[in-house]
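These are the structures in question, set out in turn.
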Structure P
Amino acid sequence: MTVAHTEAVRRLRDGMARGVLSFPLTAFHEDGTLDPDGFRAHVADRLATAPGAVFPACGTGEFFSLDEDEYRQVVTIAVEESAGRVPVVAGTGYGWAQAARFARIAEDAGADALLVLPHYLTAAPQGGLVAQLECLAARTRLPLIAYQRGQVAYGLDAFRRITRIPGVVGLKDGHSDLDRLQRLTLAAPEDFLFFNGAATAEIQARAYAAVGVPAYSSAVHAFAPEVANAFFTALRDGDGGTADKLLRDFYVPLVEIRDRVPGYAVSLVKAAARLRGERVGPVRAPLTDPSPADLAELRALLATGLDLVGAAL
């Protein structure tokens, strides 16, 4: 690794031990255009709650619906607002050629690293998954965190190969196959980063921690950082009673609503942020906003979660 890569890994590792990984929502106006001021306010509010790192323009931030100019604005704002306080890891994706274009934009904007989202549409063999990262790593100075989810899943041999690619410093896992993940963590170099990227990651945080992956991304942090931070603290301090109560009374019911409609993993989070007064606007197609009935249930659940930690709606 280069000196810059080593420093990015150090800052990320420190941040992952200190707080949840925050994935801010990209703000849109009602007509679907980007709302830079709304996004700036949203990021500033997230940073005020001490996350371990900020990941703009990733899955929760609707990377898949941003054009290059919008992406540039989103990453630039996140870098400006963080002002070096926490690492900024921008999303990138599609095929390696397009991913490299986004990588150059993120690099110019001052991002610290890149999260490589699963490639678009086409299933690929293990060698192709490795080559995808090799091609991207050769075209950016930023360190890369690979994201295995959906059609991307690294076998042990492919994983060993990606850990040897200069610039690949970590893996985000969204498959929740803990048998496979344990094999990968045992095969990884000592300084390699791992974190739990399952949807509503808190549900499986204990299981991931048991195989050596305690760090996790938190979509809940985008709309209820008080709840997200209370759960993180309970988990860190071994307060099983508090963790269980938050899981039973907030996180499990949230997942039950989330699982009703494809895309609710993002649109439900955005709707909850709007209920808190966040200026984030609607989701972009092909996602859809929650139904009135689901929104009413979400409002009640949000009030319950905030009551559990003594915060106000």
Structure Q
Amino acid sequence: MSFTAQVKDELSRIEPTTRMAELAQLSALVRVCGTMSFHGSGRYSIRIATETGAVARTVIKLTHRVFDLETSLTVRRSVLHKTRNYLIEMPEQDRLANDLTSLGILVPGHGIALGVPEGLLKTREARCAFVRGAFMAGGFIADPRGDFHLEIAVTGEEFARGLADVISTLGASVRINRRRGAYALYLKSFDDVLCLLRVMGAQRMARVVEVARARKSVKNDVNRRVNAEVANQARSSSAAVAQLELIDRADELVGISHLPPAVREFCTARREHPELSLAALGETFDPPASKSAMYHRLLRLEQIVGDEGASEKN
């Protein structure tokens, strides 16, 4: 089961506690994934198609509970995609037009409402239920182990902007992107995705997202530390190679035995421990020498080689 399906399954088990919230959730479900047909004056029918069983169950449950409308359910299986498709039909019936008006989908004398049903969204619970219905009908959320991304696909610019405003009142920041005549409301930040999951009621899946972020943070921190250590080792190795070349040149020009004692000690130690950094190399001395002391010995060695090399040319 995909992460999106798991979220929708949890959302389908939430029971709105007020009639207003029930109307708001059903309104969003019908509006986002439903198709309405006109059969003459005041006569309509509704078809709702979804590939998610949890969405189909919720539509039927709310429809029967709130309006007691006649509905039919057809389950089809796609041979090509090996998935099920659920088709819910509300045939033409006497009460349907009034019920669609109650859902804020129809406006008497004006036809289909273009925006969100503001009359149903006066309470926070109703707004949460409306967003929950919209996500169940047209939402997608990426597996948080990969990325933080949540979006809701809807039709109609006015409806998209109205839904974005509703989401904003609940504390999440949302953007709108037009796609082939439709609109996608999307959230990319961890905080916004987590906020929306919580306001919709997906508390269990919100905890899954939090755990995924914590693991990702630990993994990123480990990777940063490893990369830093590898970079430090690479720099130390390059520096050690250069120092060994310098020592070989000093041996050729002067002879290690003729170098000042401190510099000679440095050369001997470096040849014995080519893998160590300057600081670690100083720890091998008795008594130990600081990194600064080691660096000064290296500078003296560079100066000796430079002077001897210049004398050789002359």
Can you tell which of P, Q yields 141 when volume of the Cα convex hull per residue in Å³, for residues 36-195 alone is derived from it?
Q
Top of P, Q by relative contact order in percent (Cα under 8 Å, 6 or more apart), largest first
P
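For distance in nm of label points 7 Å out along Cα→Cβ at positions 132 and 148, find whichever of P, Q sits highest and give me its label. It would help to have the intermediate numbers written out before the result.
On the way: P: 1.3; Q: 2.3.
Comparing P, Q, the top value of distance in nm of label points 7 Å out along Cα→Cβ at positions 132 and 148 belongs to Q.
From P, Q, which structure was mean count of other Cβ atoms within 10 Å over residues 52-59 = 27.1 calculated on? Write down the numbers at each step before the final one.
Details: P: 27.1; Q: 21.9.
Traced to structure P.
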Of the structures labelled P, Q, one was used to calculate log10 I(q)/I(0) by the Debye sum over Cα atoms at q = 0.07, 0.12, 0.16 Å⁻¹, giving -0.49, -0.81, -1.23. Name it.
Q
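Out of P, Q, which one gives 1.3 for distance in nm of label points 7 Å out along Cα→Cβ at positions 68 and 100 as computed from the coordinates? Write down the numbers at each step before the final one.
On the way: P: 1.3; Q: 2.2.
Answer by label: P.
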For volume of the Cα convex hull per residue in Å³, for residues 164-243 alone, which of the structures P, Q scores highest?
Q
To test your reading of the models, identify which of P, Q gives 16.6 for mean count of other Cβ atoms within 10 Å over residues 4-11 when calculated.
P
Work out the source of -18500 here, i.e. which of P, Q gives that when helix-only ellipticity at 222 nm (-39500 (n - 2.57) for each DSSP H run of 4 or more, over all residues; to 500) is computed.
Q
Origin of the value 1.4, where distance in nm of label points 7 Å out along Cα→Cβ at positions 140 and 212 was derived from one of P, Q:
Q
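Read-outs: derived from the displayed coordinates by stated rules, not from any lab. Note that this is a predicted model, so its numbers are computed, not measured. Cβ atoms are built from the backbone, for glycine too; each structure is taken alone.
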